[in-house]
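Alright, structures below, take your time with them.
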Structure I
Amino acid sequence: MAESVQQNASVSPAPAVLGAQQPQRAQGSITPQGTLAVYEPGSGKLLGEVRVATREQVRETVLVASAAQAEWARKSFAERREVLLRFKDLLLQRADEFCDHITRENGKTRNESLFMEVLPVADAVNWYARHASKLLKDEKLSLHMFPHKKSYLRFYPRGVIGLISPWNYPFSIPTGDAVAALMAGNAVVVKPSEYTPLIMEKTRALFEEAGLPRGLFAVVQGKGEVGAEMIRAGVNMIVFTGSVATGKKVNVAAAEQMIPCVLELGGKDPAIVLADADLDSAAKKIAWGAFANSGQTCASVERVYVHESIAGPFTDKVAALARTLRQGEPNQHDVDIGAMTTQMQVDLIQRHLDDARARGAKIVTGGEITVTKEGARFVQPTVLTGTTSEMAIIRDETFGPMLPVMTFKTEEEAVRLANDSAYGLSAYVFTRSKAKADAIANQLMAGTVMHNDTLYTHAAPETPWGGVKSSGLGRVHGKHGMRDFCEVRHVNLEHFNFPAFWYYPYSREAWSKGLRVYRTLLGAGLSNKLKALFGKH
């Protein structure tokens, strides 16, 4: 996503997807014709274009969504469930079509498009549709001081939820959040990344084919100023996934509108490999955690701390595995590593590699970057040793298939090194001892800690997702994420009228009675309670 939150905007509520071949331009930039052109990262071919709209169209989109939401909120959970389950069925029927498009637009492999994008969304739809009524049912409160009163919490939809989504998972991130928001009774307006705008147009069309009222799930296309305009246009909540720099601006913009904001801002996620770990399993899962989606995952393994006694064998295993991975044009089933979505990310990886080499790091395998004359972009899976905390590749988010391996002597040192980061999204612990894993997990500053595995919990709709420190604010997914899409209101009912001593008129007698009652109820020890009840005041 662009790093600006500016005044003017240019987006459209339902842009057309154009397919005519035109001379290649910089991806993510606005053409003279007022469109965003999308080129396949794996081939450089033009995939399509979307129309960028105006500030007025952004505001009109939000108004239409708000009107549609008022009617949608009156529908029962069963009625909403019926529509969303139809969407799920249509998505599964067209999985090939959606996977093909995601691969062409984003550059991930076909298997990753299926297992990291399409199937997690289908599962999330199924889970939210079948559990929303239970997750959002009234919650009874027992008031210990006021047994003559009855209280409950009720969850009301907020209204219009604005989603500003990234290019690395252009389908699963916004669609998964949208499904939870829709089941809670909200409308959704999505501002996709300017690098991957097309898939949300296909998603909008599929929602409407499933029977979702037109305008309830809307898409506004453009760059960073479009997201800024959406925030000002009257949405009731913002969920942003992207960089820390932009997330801070989004947070300020949301605060100015007095609307809640959830931020998922990436990570520099560590893996700790203890001396007793199953090395074959650890190498396989950490390699996948580092290289899947070409490392373009906020929860990618970007730092590995291995006990010094097993560092050599572990590094050999993970490097050998990296050498076997097949890389190429991603729209085929026998490719393991696809393309890099954006040139800006390739440039950042090159800077991190250059800095690491200059400071003494050794590339065990990989390290090659290829950009073809047609515009296809590939970064080889890379394993490094000799890296230190002063290097950018250890300190800053790389967002590429880079795996720096470092050593530790004690578990305390491993925890300290893992926590030595501005980020705190996910962390991973590899050991045969569940007790050790649990003890270490409770010392790690991360939103999610996994034992003997990596990445997959983002695809588990039950689990809350988010981080600590610079990795963001708030949570999406699960019960907590779904409830955040709601206003929580407290209702207090009276069983019978109970005269209390704090009402008018005030008096010395009322003061004494109140003090006696509370000293009796809250005082420590039986003698003090009896003294309070029968003593003088």
Structure II
Amino acid sequence: MIEYRVLFACGELTVIIADNTPVLVGSGQYVDRGEPGAASLSPADIAAEAARRALAATGANRPLAAHIEALAVARLFEHSVRGRVLWPNPFGASNNMPWSVANRLGVRPRRAIYSEVGGETPQRLVNGFAAAIHRGEMRAALVTGGEALATVRKGARAGVQLDWHEDVAGEFEDLWPDLEMTTEHETRHGIVYPIDVYGVFEQALRAELGLDPAAYRARIGRVFTRFAAVAAANEYAQFPTPRSAEEIATPSGENFLVSEPYTKWMVAQDAVNQGAAVVMMAAGLARELGIPPQHWVYLRSHADVDEQCILRRPRLATSAAQTLALRRALDDSGLAIEAIGFIDLYSCFPIAVTSACETLGLDPETGPTLTLTGGLPYFGGPGNNYSLHAIAEVVTRLRATREAHALVAANGGYLSKHSVGIYSNTLAAPWAPCSSAAEQRAARADTGIVVEENARGTGTIESYSASYARGAPANGYVIGRLHGSHHRFIALPADDAARRGLFEGEPIGREVTVVTTDGTSAFTMA
């Protein structure tokens, strides 16, 4: 075991670092901004390259391949819908991503894992592996992932010929999620595409703030110009271009509206070629491999909490599960948010950032920097693997800084699944696993919201979705409360006038008439 002294203003504390203490000891990242061609890497190639860099960055005095007992690979974005490919990929993919990556690295793990779907999964894997290392179930783990979506899309248009098909043997754990993030009733009425659903949350917050759409877009621009500035200085960013608040907020031919209130440069950009990886191990093994303690990064605390389906959430402008996860992790860390010098908040859509800031007591426009990478719209949104880039940044920065702390908040689904990690390069107490079981029970408890699936009568709009197709108003839906019962409903436009009403004036607060036929509810504007 190792012991070291932690100095405080009023004295010092000796902390024993037991051999089974989990530590992060290396990270690596990769980006390709070039045009697609014969040398373009496949997702498995990218994940393996990021992993090689992470393994090399540990500084171990001998090769690590023989020590890796668990290898987890982030699920490819194209595999994020059960039973079908999310979009056509003419180049193909591996049938077994964990072993495709393992074979490239010369690693023979006891556990090969294909992660579940969601942006929270890298942080959730780190949380789980830390606990497993502490229990003595493994001594070293590697988490990696890669996407080549830019090559797929640009290459297909350019007629590039590539063959990424792999038929690889080997058993692996497929962590397909059990959690249903929507009900069949919600799906039937349009709660499908994240860009539209997050718009519902944004509109609810906009109404609470008393802003019109233009003023709300301006607010987003002021928040996200700071993210773009970080991306512009990041060597691994896919889109390293500074953007002004006005450029982000103003619809244009290039920055077209995609779904209210979003312009193109307000949302995650997934046309990326990026990969990231981190190496974790027991402190005893790190010592055996000659990795100095000053290069160890500790997962000081963590939390995982999942949310209700959308229509059962009392307040549409935030996520109670996100609040519970952030507070649990902060409480267990023993740190105030002011003591945390490095923060990365998941930024697939602006509401994910502003909702977290509300809980943390931070001003998203003028407070501390809220991203280590530049965020998903500007750094890039590599599918389910973004937060692994944030964690990789944490490892790099904390290894180069004395007595510093970092917070990573990751999000998946429709503000549905939340994983938080608070990291430090010192420990103030012996490491112990954290539990957010009580928070999970609270998040899934009955909220008292009654969803009326056979909605009839008049009601008032709480929030709405309004999507565009090639810059022109297309379609949407409303969520509201029925008069009298106050039951919540969701409904599609019954006619062109109702559809137009989603794009004109202020829909929130307007009265509608709802009729349900064969399980589908439709509304007309009063």
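Taken together, the values in this text are just the output of simple stated rules run on the coordinates, not laboratory data. As the structure is a prediction and not an experimental result, all values here were calculated from the model. Cβ atoms are built from the backbone, for glycine too; each structure is taken alone.
When FRET efficiency 1/(1 + (r/R0)^6) of positions 71 and 375 (r between Cβ atoms, R0 = 41 Å, to 0.05) is computed for each of I, II, which one produces 0.35?
I
I have 24.0 for mean count of other Cβ atoms within 10 Å over residues 95-102, calculated from one of the structures I, II. Which structure is it? Corresponding structure: II. With mean count of other Cβ atoms within 10 Å over residues 191-198 computed over the structures I, II, the top value is the one for I, the highest of the group.
Can you tell which of I, II yields 40, 27, 22 when semi-axes √(5λ) of the Cα gyration tensor in Å is derived from it?
Numbers: I: 45, 34, 20; II: 40, 27, 22.
Attributed to the structure labelled II.
Given that helix-only ellipticity at 222 nm (-39500 (n - 2.57) for each DSSP H run of 4 or more, over all residues; to 500), derived from a single structure, equals -8500, which label among I, II identifies that structure? Structure of origin is II.
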